[in-house]
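In what follows, structures are represented as structure tokens.
Laboratory data are not the source of any read-out in this text; all were calculated from the coordinates shown. Given the structure is predicted, the values throughout are model-derived calculations rather than measurements. Cβ atoms are built from the backbone, for glycine too; each structure is taken alone.
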Structure 1
Amino acid sequence: MSWLYRHLIRPALFLQDPETIHDRMMRALRWAGRHELCCDAIESFLGAADLPVELFGLRFPNPVGLAAGMDKYGDALPVWRALGFGFAELGAVTWQAQPGNPMPRVFRAVADGAIVNRMGFNNPGAAALAQRLEEWRALRRWPNHPVGINLGKSKTTPLERAAEDYASSFRVLQTYFDFFVVNVSSPNTPSLRKLQDKSALDEILAALQQSQCQSQIANGKSLIATVPAHSPGHINSEGPKPILVKVAPDLSFDALDEILELAGPRHVAGIVATNTTITRPSARAPALQRAYAEAGGLSGLPLRARSTEVIRHLYRQVQGTLPIVGVGGIFSAADAWEKIVAGASLVQVYTGMVYEGPGLAKEIVTGLLERLERAGLRQLREAVGIESAKESQCSRA
């Protein structure tokens, strides 16, 4: 499937504007999601083997997830499991509906396997997304894997009111999602990255924590009623929904450490590492120079090494006590394995699927199973951070 996609399908798709073809594909997947037989047919070809992971009080069929940005509106919610994913992160969504930045706003750097985007959190708003999700529930098409949502700040909301903006989205959407990711690291909303400052992020997390408490009190100290009937099943369904923080690859290690200091007091469930980067690799080819001259966040293969470096640092700092979701430049099972042995318990893909095709999740899971067998390991959690741990031991020696 990968060869066919790379050599025949992708060249035809890449003749078209990136956002145009993305919108067409999402419309097709939305149609497929409404038809069970269609999803079953897709899964028969592209469904992944089981490689279960238990994390955040959730059961993941496998550790490969869909990263935020691909399905902003929940258009294809039932299809991602059929395409082999063990979980999906929708969004980003903001409290207010917004069109995003002017087009064109997505640019391919094909020779480097990269994409530059400045979408700007285009989305219909939290309330509209809730309506879309309610439609999938009514159709009984909710997937049997965890579903998360990426929360962003509305562009028109001033930074001093950011906490209120995030909390408003959370309150509307908390009954639909298994986990939440606080996005304060996108480079495409003005000044958003300032919210990675420890005090600003603390205020946001405090507001979400307060909303969690209010919900538990309103539901008789239980969130069981908020879990979808066709949820994959919570290991601890009475606890609050897991809240993770997504960090930028451009942060210094000192800045990352300050974020980690909030994990305990604010009950942060994990870190998503990393978002897109504002840095650019060197390029001589004119096509690459044009793409890299565009403003926005860079994703894809050039981000892989830095993302892994951040994961390795975070894992060492917390000594494996805070789960990490690795994302950035994952195009193969080898890339996913690199992030896992550096410290990631789960991984996510987006740009990799654009370049490698819809069979990527299946191929990664198959490759991870093979690597576990060669390493003599029975479960994926045994592989998490093993290389980082070895390097730490060597450095101490």
Structure 2
Amino acid sequence: MSESAFHYRGEDLFVEDASLASLADSLGTPLYVYSAKAIRANLEAYEAALANYPHLVAYSVKAASNLAVLSLIQKAGGGADIVSGGELFRALKAGFDPRKIVFSGVGKSAQEMAEALKAGILMFNVESAPELMALSAVAKELGLVAPVAFRVNPDVDPQTHPYIATGFRESKFGAPMEESFELYLKAKADPNLSVVGLDCHIGSQLTSASPIKAAAERLAALLGRLKAAGIELKCLDVGGGLGIDYKGEKPPTPLEWVAAFVPVLKEFSGLTLILEPGRSIVGPAGALVVRVLYDKATPYKRFVIVDGAMNDLIRPSLYGAHHAIKPVRDLKRPQAQVDVVGPVCESGDFLAQGRLMPLAEPGELLAVLGAGAYGFSMSSNYNSRPRAAEALVEGSAFRVVRARETLEDLIRGETV
């Protein structure tokens, strides 16, 4: 299980040794709060699971990209899985060794490729023939050789939400298995490219080990074909996507996860294994703290209106994601079925619907748990709302790692 640092002490909800109420009173709401201890522990669980193999744990930057979070992970020995030039910029600013950076994504621009080549990253996970041609051209223009792996699409059902499933053949991600073999032959013959790895990522919020085992079986078959063709690889990137407990799920531990696919790949034990976890490292380590504005009852529904909205945490609105919501002060009140909603002018602006929970009065605080992944990183200024502050807690101490945006920040760069 991924570690969470949120727990009650008496009636008060704490993160590590810091009271969430004190943090909210000091820093205001909405407020993202992260536990340094939980982030380290979750990363260390992957390191321990891979201890007997050459490996790299390349944290998926898109999950939570705050510089302080990234710095914490790189100092603990992690690498970075990036999907944009902006994430490359962040990873380098946070101190990541470029040789521990993997560049994924279907739409890398020539400029992004050039920046990554000049930085000296470990490899590009190439997803199509046109991308391969573009990367070769950029490398030739710079007089450099691009290290490439191909992301293959194994056509495996990841058993997750369709918006975050990437292993189906209908997905935009990766190349079909047969096409990828031809791409390897083409890349091997290209002097601007160096073939170094094989990549596969089937989806996110995976709660069973069986899909990754099925994918590994198909990867093993492709590796065998490549070896027979004289193509020797250095790295095998099996992606990330291990799920967390949002509403009672029991996903495999990193150790169970690794144990599911390593035996299938034992013939290729000399390869460096790369994992790209994101959600399972930061998801349980973060919460969004909001303050209740109004308790609105109609003949048909009861609404708890809070100062956090879909622009702060879009996952519930975007694909019906479930987040546990706890009172920051647990007063053992009667429960009621409510919708927890925000101020944004959309009927889709909700953090929970039909949720049975203790009634909260105006001014009280609620904590939306499991919000460390794809929370702030997917937030926006919709309805001209300044984005939330972010705080990193260690023990009883905390520091603001992103200041709350101001109204002036909303119009920075604009002109009349």
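Taking 0.95 as the value of FRET efficiency 1/(1 + (r/R0)^6) of positions 89 and 305 (r between Cβ atoms, R0 = 41 Å, to 0.05) derived from one of the structures shown (1, 2), identify that structure. Each step should come with its number before you reach the end.
Details: 1: 0.95; 2: 0.65.
The read-out was computed on structure 1.
If P(r) over Cα pairs in 10 Å bins from 0, in percent, for residues 281-360 alone is calculated from each of 1, 2, which structure is the one that comes out at 18, 42, 29, 10, 1?
Working: 1: 18, 42, 29, 10, 1; 2: 18, 54, 26, 2, 0.
Going through each structure in turn, the value belongs to 1.
Using the calculated result 5, 24, 36, 27, 8, 1, 0 for P(r) over Cα pairs in 10 Å bins from 0, in percent, pick out the matching structure from 1, 2. Numbers along the way, then the final one.
Values: 1: 5, 24, 36, 27, 8, 1, 0; 2: 5, 22, 30, 23, 14, 6, 1, 0.
Derived from the structure labelled 1.
Now a separate question. Among 1, 2, considering only distance in nm of label points 7 Å out along Cα→Cβ at positions 105 and 321, which has the greatest calculated value? Please report the intermediate quantities before stating the final value.
Numbers: 1: 4.1; 2: 1.9.
Top value of distance in nm of label points 7 Å out along Cα→Cβ at positions 105 and 321, among 1, 2, belongs to structure 1.
May I pose another question? Can you tell which of 1, 2 yields -0.27, -0.97 when log10 I(q)/I(0) by the Debye sum over Cα atoms at q = 0.08, 0.15 Å⁻¹, for residues 17-208 alone is derived from it? All intermediate terms of the calculation are to be shown ahead of the outcome.
Working: 1: -0.27, -0.97; 2: -0.31, -0.98.
Traced to structure 1.
If mean count of other Cβ atoms within 10 Å over residues 297-304 comes out at 11.8 when worked out from the coordinates, which of 1, 2 was used? It would help to have the intermediate numbers written out before the result.
Working: 1: 22.9; 2: 11.8.
Computing mean count of other Cβ atoms within 10 Å over residues 297-304 on every structure in 1, 2 gives 11.8 only for 2.
Here Rg/Rh (Cα atoms, Kirkwood Rh), for residues 97-176 alone was calculated and came to 1.03; which of the structures 1, 2 was it taken from?
Details: 1: 1.06; 2: 1.03.
Only one of 1, 2 returns 1.03 for Rg/Rh (Cα atoms, Kirkwood Rh), for residues 97-176 alone, namely 2.
The value -8000 for helix-only ellipticity at 222 nm (-39500 (n - 2.57) for each DSSP H run of 4 or more, over all residues; to 500) was derived from one model only; which of 1, 2 is it?
Numbers: 1: -11500; 2: -8000.
Working through the options, I get structure 2.
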